Every structure is written in structure tokens, then in C-alpha cells.
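In what follows, structures are represented as C-alpha cells.
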Structure I
Amino acid sequence: MRSLTQREEQMANRRRNPPPEAGTTTTTASSSKRSRSKGNWVLALFALPFAGVGIGTLLLAVLPTLYDWTRMQTWQPVDATLVSAQLHTSRSKNSDTYSVTASYRFQVAGQEAWGRRVAINESADNLGDFQQQLGARLERAQRSGQTVRAWVNPSDVSDSVIDRSLRWGLLAFWMLFVLLFGGFGVGMLAYVWHARKKAGVQHTEAETRPWLARPEWAQNQIRSHKRLEVWVAWGFATVWNLLAWPMAIAGAPKMLRTENYPALGATALFVLVGLGLLVWAVRATLDARRYGEVRLHLDPFPGSIGGHVGATMPLKMPYQAGMHFDVTLSCLLHYQTRSAGKSGSESRESVVWQAEGVAQVAPHADGLVLSFRFSVPSGLPQSQEVDTEYHAWRVQIESADPALPFARSFDVPVYATKETSDRIAADAAQHPRLQQMRDALVDEVSDLEPIPGGVRLYQPYGRLWRHKLIWLGMGGAFLGFGVMAGRMGAPALFPLVFGGLGGAMLVWGFYALCNSLRVQLDRDGLHTQRRLLGLMLAWHRVPARDIARLALKESYSSQTGTRHVTFFRVQVVLKSGKAITVADSLRGREAAEQLLASLASSTGYKR
């Protein structure tokens, strides 16, 4: 989240140093390409050990274990007499590891045979208590002279085993290496290969028309992010459940025996999250199949800074009169942040410029077609290649009807071509429905009453309660995780950090839900009362001579998937420089601007 002042300063810097016009070729660009090529080799060398660890664990541990377990299911049971059995303990400073060795004899078809294999995996480890229990059982059987059940390969009696069970905990441990290390390494190698392939594609017009160098844009049939969402959803759901279920199956019995209920609760939560991810993946898949491949056709192509960004989009759904689809066009800055105490960086994005509108809807041959157009001011940054910091332009389209769950987002090419649309005449930002939407956004958080020379404004308890409940839910989850980590013996840093963060979220969520604001602003001045559950929390009384102006202030931004929502508050700025909030929880700049204009016109104070 960045303050409005910081963004305005960024915009001023961009206007003083505007981005190069489309078609400009510089030495810096070529040197950047050379540096990216060297960087790709470095990434490839960095990724190779990770890929090697993951692939090696898969080929040398996971697959052989699954193969042995599968073929052992058809082996014959025999009674074996133990000749020797011993549990071995290898001690170190950090932990102890265990392994079991044994030799045993048995008879098959009247012939005596010998075996030494104890379990599918014979290497030492300290995952769970499998080795300890198996070793203790075999040592007891040897001392008492009891036979044990063994399993023999009917086609080769020298191939036998005592315990043919599959250790899900060990398999899950190995899969961590396969999925995390191998997935990271293979993913990085795939990225490098794709980058080199992309760099090798030659376009005769690529230097004057850089958007043609992007295969996803070159044909002016721009796909939505839905396909990527489906892949990501299934990827997360698969990885999470491959880890969660084996851990739960292997660990839950021991947790029940030892009455370790905090760990059992954490494991259950882990499994529930996996089920939630599966639901997300299934819903995303069904949504993608329902509407098929949705594509935007830009007009002009590409979208134009200093001109228009417009598009049409055919949609396979029955046309009905009165259908509305909201459209948001955003210029986003993608950047990397490094948090204190963390070695890695986190990718984030912030809104540089945004416009909201409503699309035109018309019947089409096999459904309907949407069209929209925005006017984009000069001086904004162009679309850039993906890097550690770059600008991108995004179109978000969603149905205004809650009964029609349609939402898609598109990354579109926008360059400083100053072109205008040829076929789309209606400006999406001037659609009549927008005024109704802004009125509704203001009305859902405030009651505005005109009085002689000014206005009275009341913001009730529980405004935007659905958004505020998210803070309570997240706060409860973080606080619960911190408490659970402390009870499970985790280092003090875990309960301190997670518990403290969760507590802060709970306090903020409670305040946001339970405060009200009453304001009177007129020619005599300003009077405000902020109450928390009816109790006076803060109040202000300011004469008119001390009021300098009215202003907007960005409060915070929230992101759900690819959708950004920014919340604003209206402030009275005093001549001393102090600012007093007279309205908050305003969703979107347009609604906030409308309330600001209404207050200014009703009271006579300047903006």
C-alpha cells in the first residue's frame, strides 16, 4: 500500500520523464537484452541443483518405493523364525536416527530359505516411530521364540520382506523435496527455456511495434487469465493435498494415542485447507468450461495512451435486456519488496491509474457481445516486458448481476500511439449506470442530509461489514496459529509474531465494525463525533475561519485475485495543516470524488 502523496509524486516524475514513444530503439534496450541473456544462464545454473535434487528424489526414492510396494501386494505370506533382530540408534547433536536389521528363515514348498530385508525402505531415519516400533516388535519375537509374518516373492524366494506397509509420512517427506525443490528447479528451467525461445523469435516489425513480439498479443485475440487460474488452482490443490493427506494419515493415530490435540487440530486445519483448495479448483474449472475461451479484440490495437483503450468481447450466454457488465481499466506497477528478517523478496502490484465504466451489451449470433472504450490521458507508462519492476495494463470485466457469476481479467498491450477507436463510440466512463453505482456506494456507508448552509452526515456502525469481517477472520486465524504454535513448543518468535499480528487485526476489525461517525459541516464550521459502541471516542469542533479546504485521502487498498479496490476518506484540512476525517470507507475514487463534490457544493468550502 502506498500513500496518495507518493503516487502523485511518482506520476509527476513520469510526466517530467515520459516513457519513450512506441518504436524508439535505444542502446539501453539492447544492453538490457544482453543482460537478460546472461541473467538467464545464471538462473539456469542456479536452478540445476534444485531440479537435480527433486528429480533424483523422485527417481531414486519415491518411484522405487511405490514400485516395491505395488509388487509386494501379490507376495505370499509365510511364518518366519527370527535368527537375529536389532534396533540400531545413531546419535548426533541435533537428533537420533533409527534403523532395524534382522535375519530370518522360512519354508516355501518344503524348502528352507533365508531373508534379511525388514521393510520396503531400509535406510535409517527419524520420521515418526515406525523404526522403533518395528525394532521392538522383532526383538520381542526373537527373545520369546515366536514366529513373525513375512512375505515372499513366489517367483524368487530369495526376495522377501517382513513389513511391506507403505510409510506415508516418509513418502510425504520425500515429496516435499520433489515438489518444492524439483518444482522450483524445473519451473525455473522452463522459464529460462521459454525466455530464450521468445528472444529467438524474430519479428520484422518488432522494433517499431513491440506488442507484436508478444505471441499472446500479436493476433489481437487476447485470452483472459482464467486458464492460468485453473492451472494454478489445481497446482496448489494437488501439492497441498499430496502433503496434507499422507501427513494426516501417518500422524493422526500417534496424535490420538498421545492426546496431542493441538497438533491434531493443526493437522485437521491443514486437511480442511486442502479441501478448500480442491473446491476452488473444481469451481474454477466449471466456470471456465461454462463460458469457453473468452477473448478480447482491441480497437484500437494496441490500446493507446493519449487516445483510447477499447475492445469488444463475444460471450456465449443468452442475451437479456437490462444486462450490465462493469469494466475496470488499470495501469499497474509490479515491483519486488523485501521484508525485514526475510532473505527473499515478495512480488506486489499497486495501482498507478484506474478508470471504471460499464460496457455496452448487444445480442450476437450465438449469445451476446460486449464493447467498451476508455479515454486514457497522456503521460502514463506503457506496457513493459516482465522484469523485477515493470508496468502492465489490465482490463477487469464482471457481471453486475449476482445471479450471473461471470468475471474475467486480461493483460492488454497499451502504448503511446495516440490512436482512437474506429468502431466503438460510447465512452464506458460516461455510462448512465455509473451515476447509480456511485450513489449506491455512497449510500451504503453514509446518510447525507442537507441543512441550511451545509450538510449533516452520519456513518453508522457495521458499514461495509463484509469487508471488515475479513479482518476479524484473518486476525482470529493468525492469533489461533500463534497460540497453537506456542502450545506445541515452537520458538517464542512464532507465537509472538503471529499472535501479535492476529491481535492487531482483531482490534482493527472490531474498531472498524463498531465505530460510528456523525458530522455537521456548514458555514459556521465543523462538528464531528466518533463513537465506539455508543461511547464517545473523539470529537472536534472547528470554526469556519480555521478551515482551509476539503480533500481526499487514500485509506488502503485490497486485492482479490487480479481485482484491486481502493478505499478513500474525505477530510477537512485546517489552515494549521491538521486533517480531520468527515467520511471514510468510500469504495473507489469515483464514489469518493462524488461525495467530495457534493460536500463542497453544499458548504461552499473549496476542494
Structure II
Amino acid sequence: MRRLTAVFAASGLALALVTGAGADFVHPGCLSKQEDLDRMRDKVAAGEQPWKGSWDILVRNTDGFMDDDPGVQPRIKAGGGGGENFIRLARDCAKSYQLALRHHGTGDARFADKAVEIFNAWADRHEGWEGDSNVRLRAGLYGYQFACAAELLRDHPGWARDDFRNFQDYLKREFLFHNLDFLENRHGTVPTHYWANWVQANQASMMAIAVLCDDRETFDKAVDYFHHGPGNENIGKAVVTVHPDGLGQWQESGRDQGHSLMGPILLGTICEIAWNQGVDLYAAENNRALAGVEYVSKYNLGHEVPFTAYVYVHGHPGREKHWVQNRISPDGRGAKRPGWDLIYHHYVNRRGLSAPWTARYAETVRPEGGGFNYGGNSGGFDGLGFTSLTHSRDPIDKGAAPCALRPHVKGRQITLSWSGSAYATSYQVKRARSEAGPYETIATVKAPTQFFVDSGLTAGEIYHYVVSAGTPDGETADSPSAAATADARLHGKVIGTEGSFEDSGADRFAVFDGSLENYFDPPAADAWVGLDLGEGVTAVVTRVKYCPRRNAGRRMIGGTFQGSNTADFSSGVVDLFTIRKEPEDGVLTTQKVTEPTAFRYLRYIPTQGERWCNVAEIEFHGEVRGPEDPEP
């Protein structure tokens, strides 16, 4: 303990974060509770699938582990050039977890003893790390894996109590120290510099080690990062946007699919550990985690998904760099990773909800293996796997009512999405003018579709919605209600200056995509951006809303909103409003417009000669003259 205290004191981190006295944890209680292990044992003994299929993979793996010596090295290197040897640690984490499961499935102490041999060897001989920032990624991945494995054997009679405590201290010293320092300081970079998989790995490690060490303060800190963290560990930033159809765009989707597929593995780990300790992160922000897993699953099954331009901000404060990703990356698409049965069975067979794309992806991987079954490089060891074995459940008797309604307003059109019911064959969408009702069924949607577009609404009117599911047992109860107000936002074809500065991808379409985080960065001076409302359509603009690119509000001073009935604005141009003061970052500023003329073409143009048409979002609101608003 003296060595541990010295390490933390030198770092400036409070030792109290890892030695909290709270002992009110459920044990075992990382990825599996005792009831999960008992179910696994009983289902395998009965020869039931998919438990038996996953078990057979486990047996083949662990039979080959018994004669292996631990791969421990005094110093583990990750990054920083040649000589990396972290794969030895990755393999031993996988071995120890699988051996622990084999022990719980058979009661044979030999497998537990072999896992304990691995734990003790690393605790005694691993003295530190070398490399670069990749050390923190590896400390996250293998910290949570070692802790989850050890939690399964914490009460094993063959693990001497002094050795167990030594292993706890080892995890605090060589893993938790790095997890805490990384999430607190991020190597001096901006909060979003590190991708979701980096920060979530460290978050998972904090949580798992906290459970193993009965450290409530660290556990609570990891939960707080999930809700309020400044970086991509925050669920609101990991799932960057929930689209109108209910799919949640993953933070790394514009990067590649190999890293995106790590998302559900780590997210499931974090949510399951928390669930086993009485904290429901799965349901946070209207099941936002499920929306993200559905998105990743659907795209990697070969289907198209919506994508809103994402600006990856990285680097150091004051020297930030922006990578604008305006399309989803197909790199690595379709790979198979374990971990989906954990998520699928939580939402469907614990909660009674529907997870159609997660279910389909899980089917392609089932029965799951783990480390050594998905390739020999590091990617094959990112997740512990075997969730077909540890987390599969019998089908739930009856599905739950739909929930998590999300209304998305687009002018006089409201798109409603929801979390569906496990056995739904259809959904009844109901609408009312007051929360108390009465509600009238306005549409029946065939499952598995879980969204509906309600159009032709009255601007300014508040609409209340509920959804029920039609199932083989009859109609479920209604969901909790959700309300939204239709508005007079105008829509049309995006027009204006094409391209972006240095082909960054920050083009004009970002101005009307609903996101305040991305922006238009035009290629040259005298750029502008606007809308063509469509053939035969004009509108009297009653107000405009606008939001600048972050930290560039001054560039909008002097910018003007204009209307014209000439496509190139060469004649009949009328100024609707000119910005006189710097608008606030991150919010839409609203300005009333009194010009009575109806226009087909609308635009924003900065001060004459100003090249920086840097605007994040613009909305034109008004009264349409002519047909219904055209679809963009």
C-alpha cells in the first residue's frame, strides 16, 4: 500500500477516490451476478441453445489454456514505436475470464486455480508501462477485463486473501491510476480529443475496479462521467444525435466501423455493471444507448442509415483542429464482434422492449466466443465476449408498452419515434390536443418500424401523442405521452455556394441539418447559403433564427437575410434583416421580420467581401403562399 499511496500522491490525484469505505456492492457484480452464473450452469447442463453452443467454444478455448504459463512482462509497452507487447496482457485477461466462467459452469477448481495463477503473476511482476498515450487505452481495456474476471473468483477458496488484496492494489496502481488521470487530464487536450472507445474503456475500468474494491466514490464518479463528462464518455456525446427515425448516430461512425463496433461492447459493459449495482444507465435519455446500438447494428448489417455531419474537434486548447465528417465511413463495415447478446437480452427479455436491428446483428454472431475467437490482433481482444453464454435469457412472457417517445419538429411536420414492444406486430399512433385526451388513432405502423411522420399540422399548435403496440395477446397500454409544437419553419432545396474551405467537407448543407455543432466553411469570398422553396411556392418570412459557428459569432455581424424571386438574386432582392450584434454560441437567436412580400428564394449572405460565411444553423419561418412545403 505504501507504493500505491506514493504513486497517487505524486500524481496529485486524491487517494480517497480508490479507497472509499463504501461496501454496499453486490458481489459478484461486474458483468455477471450469481443468478446469471447459475442460469448459465443450468442451461448448459440441460443442453439448451444458445448457451450450449457458446459453452462449447469456451471449453475448446480453456482446454488449451491449462498448460500455458502467464505471459506477464515487467513492463508493458503500448504505442511509441516498435517493441509493443501489450497483447500478452490482452491474452491473459481473456484467459482468466474464460477460465473463471469454466469454473462456474463446472465447479472444477482447477480452472479457478489457473485463473488465480494468472492474477497473482501479474500482480507480482508487472511493474509499469512504456509507450505513449496508447498506454491509457490499454489500461482502460484490460483494467475492466481483469477486474471483471477477478470479481468472478473473489471468494474462491484457492485465492489467498493476501493475494486477493495484492491484486486489488495492483489494479489500483497500474490501471485505475491511469484511468483517473486520463479522464481528468486527457493529456492536456480538449475534452473531445479522444474517441469514444478510449474514454469509455477507461470509464468501464473505473467502474469494474470500483466494484472489485468496494469503492463507492470511484463507482459514482464513473456514473457521473456517463451523464455529465466533458468528453465522448458522456452518453449525449457518444450518441451524437438521435435522428427523427429513432436511430442514434455513433460518435465514431464517420471514422470507421471497426472502432464504431467497439461502442456497443464498451457501452454494454458500462451499463451492465451499473445495472448489477442498482443504477440504470441503459434507460438514460430515453434509451439513448439502445438508439446508438441500433444505428451501429443496422449499418453493419448492410442497410443505410441517416448521417448528420459531425465535427471532430481535437488537439490542444487554443490550437484545436477540426475534422468535418459529412458521410458515414464504410471502412470495416460488416465485421463481427461479440457482446450484442448482453444488450439484446437486457432490452428485450428483461425490459420487454424491441431492439430489431440489435437482434439481427446478435443473430449473426451467436453463439458468441471471446478472446482468441475473433482474430489474433488487439481488436480480437477488445471485448470479453461470451454474452450468449452469460446473458441469454428465456423469452419474456409479454412485451412492455412502448416508451421513450421522441417528437422531432420540422415545420408543420412532426416525426415521432419510440422504443417498441418485444412482441409487437404493429403500433397505433394516437394524437390529442391536450395531455388528458381524448386520443384519436391517426395511424397504424407495421412493426418493426418504430417511427411515424405526422404532416400538414397547424403552426403554433401543441400536439400530444401516445403509442400502443398490437401484439398476439392484444393491444398494450399506451406509452407515456409526449408533446410537441408544430412551427412555421420553411423547407426547400439548399442553394448557395458549393464546396468548402480546403475541401474540408463543411459545406452548405450543414446550415439546415438541425445541428448547432457543425457549420458552413465556404471555399472563397462572397459565399452565401439559402433555400429554394420550390416551383410555385413562395412564403412571407415572419422570423429568422440563426446560430454562428462556435467562437466565430463576430463573423456574423453585418450579415443579412434576403429574399428574392430570382434564383441567382440578381434582381428584386429585398433585405429582411441585418445582424447588428454578435450572436451567442450554441443557441438559435430569433429575430422577427416584418417584410410583407412573399419570396421563393431565401438566403443569408455575410458582410460584402467577407469570406467567412461561418454559420452553424439558419431557420426561416413564415406563411406559405402556394402548395404545401416541399420535402427537402
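Calculating distance in nm of label points 7 Å out along Cα→Cβ at positions 86 and 598 for structures I, II picks out I as the one with the greatest value. Quick one: helix-only ellipticity at 222 nm (-39500 (n - 2.57) for each DSSP H run of 4 or more, over all residues; to 500) came out at -10000 when computed from one of I, II, so which one is it? Here the read-out was taken from II. Out of I, II, which structure matches 14, 38, 31, 14, 4, 0 when P(r) over Cα pairs in 20 Å bins from 0, in percent is calculated? Traced to structure I. When Kirkwood radius over Cα pairs in Å, for residues 366-557 alone is calculated for each of structures I, II, structure I comes out greatest.
Quick note: the coordinates plus some simple rules give every number you see, no bench work behind them. What you see is a predicted model, and the numbers here were worked out from it, not measured in a lab. Cβ atoms are built from the backbone, for glycine too; each structure is taken alone.
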